[in-house]
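Next up: some structures, all given as structure tokens.
Values quoted throughout were computed directly from the atomic coordinates according to the rules given, and no laboratory measurement underlies them. What you are looking at is a predicted structure, and each value in this text was computed from that prediction instead of being measured. Cβ atoms are built from the backbone, for glycine too; each structure is taken alone.
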Structure P
């Protein structure tokens, strides 16, 4: 399974999901954690995205900028709530970085529903449909993101996971697209600008949900 205590060969891990950019694996030692890696077919030999030009590939941390944004956003939330000693927010908790057979992996909290499965907002909308508890939890999610000044990058309904066990009540947790993506970090610098963008994303996602409901 591993070469040493810190290296993970992904061929021996259970792949439990994937997104546009990342593959997701079950952590072999902690049931409540996952390991995210950037899809190797998207990465150039210099560690940048293949689709980018050489100059852009060399900026900042290349493909690992994805991880950097998520970690920095969580650190900022913890900093702002230091006095209250709070660590749980409507974003997944990053636990650290580990070397894998496909580059660095980001170990994060695993968000799952009562049946043990990972239900995204998209899954719920296209599958069993949204119940009142889901709608209330979704509205609360966006309200909390505005109140807490959580910065959105590219957020869509596939990046919102539903759970009832994390805090003892229905909630959605952002697992993808968190953190400042703009070159000039205006959303990170301004809570009001960030809040307006969160509401814009909320309206877009609601239109998608309405479209799915009409099509059923």
Structure Q
């Protein structure tokens, strides 16, 4: 029992951030803004998701066949040039998010949305797992009406499996701010970090068990 308690304390001590408890309400001008569409480059498209610690989310998306890269950053807020420290106050409106760079000929946007809902507890409000605060809230971003329709379709289907409401916000994409260098590929670069060991890797493994057919060959 003592070892178990110590493990839990270690997870919170070495969490993805400071677990600010202030809840951020998305400003109406953000929720009602026209979405910004990111043009494809060299046949690759970009999608944006927030579902808790970006260390976890980045690792999940990078394990998928057709995803070239996932970049950790911040999105959904009202301040410019957010940093890790400022986003952790819960007052910037930003959530930890990832930019997923993918080949639409290999993996569809709909599949990425299904991964989004299937790799988290979609009913947890204002956080994910041990990470709590507005910077960890779930947001799924759309760049056009077609993407919004796909998101709402998948969200409605997912909701059929839960007694509680789906917590994820659906917001028009505005801008993605790339996080500090040390956050990129954090799980791969810090495999012995207590948070990675206790939270991130187990979350990744749960995802892999649910979605074995879409994993890269070296992720099986």
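Tabulated data
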quantity	calculated
Structure (P, Q) behind the derived value 2.9 of distance in nm of label points 7 Å out along Cα→Cβ at positions 70 and 190	P
Structure from which 16 was derived, percent of Cα pairs over 33 Å apart, options P, Q	P
Winner on relative contact order in percent (Cα under 8 Å, 6 or more apart) once structures P, Q are ranked, highest first	Q
